[in-house]
Structure 1
Amino acid sequence: MSFSKTAYYQEKFNKLSFFNEIIEATVFEECDFETCSFINCKFEKCKFLRCNLKECTLSAIDPHDTRFMEVKFSGSKVLGFDWAKAAKAEDLSFTDCQINYSNFKLLKVPNIKIINCQAKEVDFIETDMNHGTFKNTDFENSRFLKTDLSYSDFSGAKNYSINLLDNNLKKARFSLPEAISLLNGLDIIIE
């Protein structure tokens, strides 16, 4: 199955299934995707503008030169997604999602929202996520290095390993007792 047009505006897509396909030069503006599946697909020079993806599965996606602007994912599995290959990713929102094994390395995604999610083994190296919201998210084995997390909210987040010396955490918000993990990289002894 493939998309027949090059541009879609305010369309609703339900239960579409794509496997190992290339979706090329297609614009989706203010579109809703529900229970759709994109497995091992490549988005080549596409645009997703103000779209909503609900209960969708996107796994092992290559978003080559594709733009994602104001895209909201809810109840979705966005696994192994290499966001670093996107032309632009701005105002992304993930709620009640699994975004495990994804890559945000070197991206500028201020104001990103990752709320009530599983973000296991995600790469946030040298990512600008200032003013982000990460409430109640599990960051088990995710990597933060030279990451800008200033003014971000980690309330209720858990399993993060963020070195205070290697990341910008100015005015970031954390909850106890998990915030004690921030002391791990300081080579101190707490009794």
Structure 2
Amino acid sequence: MRRLILTAAVALAFGSAADAATFDIDPAHTSAQFAVRHLMVSTVRGTLGKVSGTVNLDDADVTKSSVDATIDVAGIDTREPKRDAHLKSPDFLDAAKYPTITFKSKKVAKITDDKYQVTGDLTLHGVTKEVVLDAEGSPKPFTDPMGNTKLGGAVHTKINRQDFGVAWNKALEGGGLVVSDDVEITIDIELMKKK
């Protein structure tokens, strides 16, 4: 649900891309995944739909870079159709009313040569909250067989779904809840430089 994001900031962790450049998120090679505890005994993992957007990468000063990403909520897939339908319903993500999750960066901080923290606004279920994404990526751009300049990496974060108004749950006998509030999000991302 929130790996939402959830998302594309990893693109900033890519070292030298030769001056400022705009990269498109490659939806065919980018995946947003989430993980949430179920019945307090197991972890359910799933993916969201298409991830798209842009990363403006300033190689001279990566802290001046920015990310703008969108994730399609309707594409949610946990390999269980009934559960997927429930997650898309008003009980959870309400995909008909809120078809996308967006992330817009506000600040980038360099941690190491290939690790960054990207702070920005995550909008999920009609609610916008500031989140911090941990991003890491390939140290150098590379050229694919078709002559495209590419970068790759991964973004990680954890959100509390209650903060975004995703509140459905049921109490279990003996304590605990059917679904945990904490949702872990990971986005594996590939970027292609605009020509």
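Taken together, the values in this text are just the output of simple stated rules run on the coordinates, not laboratory data. These numbers were taken from a predicted model, which means no experiment stands behind them. Cβ atoms are built from the backbone, for glycine too; each structure is taken alone.
Some values worked out for this structure:
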| read-out | value |
| --- | --- |
| Distance in nm of label points 7 Å out along Cα→Cβ at positions 63 and 95 from the coordinates reads 4.1; which among 1, 2 | 2 |
| Of the structures 1, 2, the one that 4.1 was derived from, the read-out being distance in nm of label points 7 Å out along Cα→Cβ at positions 23 and 39 | 2 |
| For 58, 31, 28 (Cα extents along the principal axes in Å, calculated) the corresponding structure among 1, 2 | 2 |
| Ranking 1, 2 by relative contact order in percent (Cα under 8 Å, 6 or more apart), the structure that comes out highest | 2 |
| Computed 0.55 for FRET efficiency 1/(1 + (r/R0)^6) of positions 31 and 159 (r between Cβ atoms, R0 = 35 Å, to 0.05) - originating structure among 1, 2 | 1 |
| Which of 1, 2 leads on distance in nm of label points 7 Å out along Cα→Cβ at positions 151 and 167, largest value | 2 |
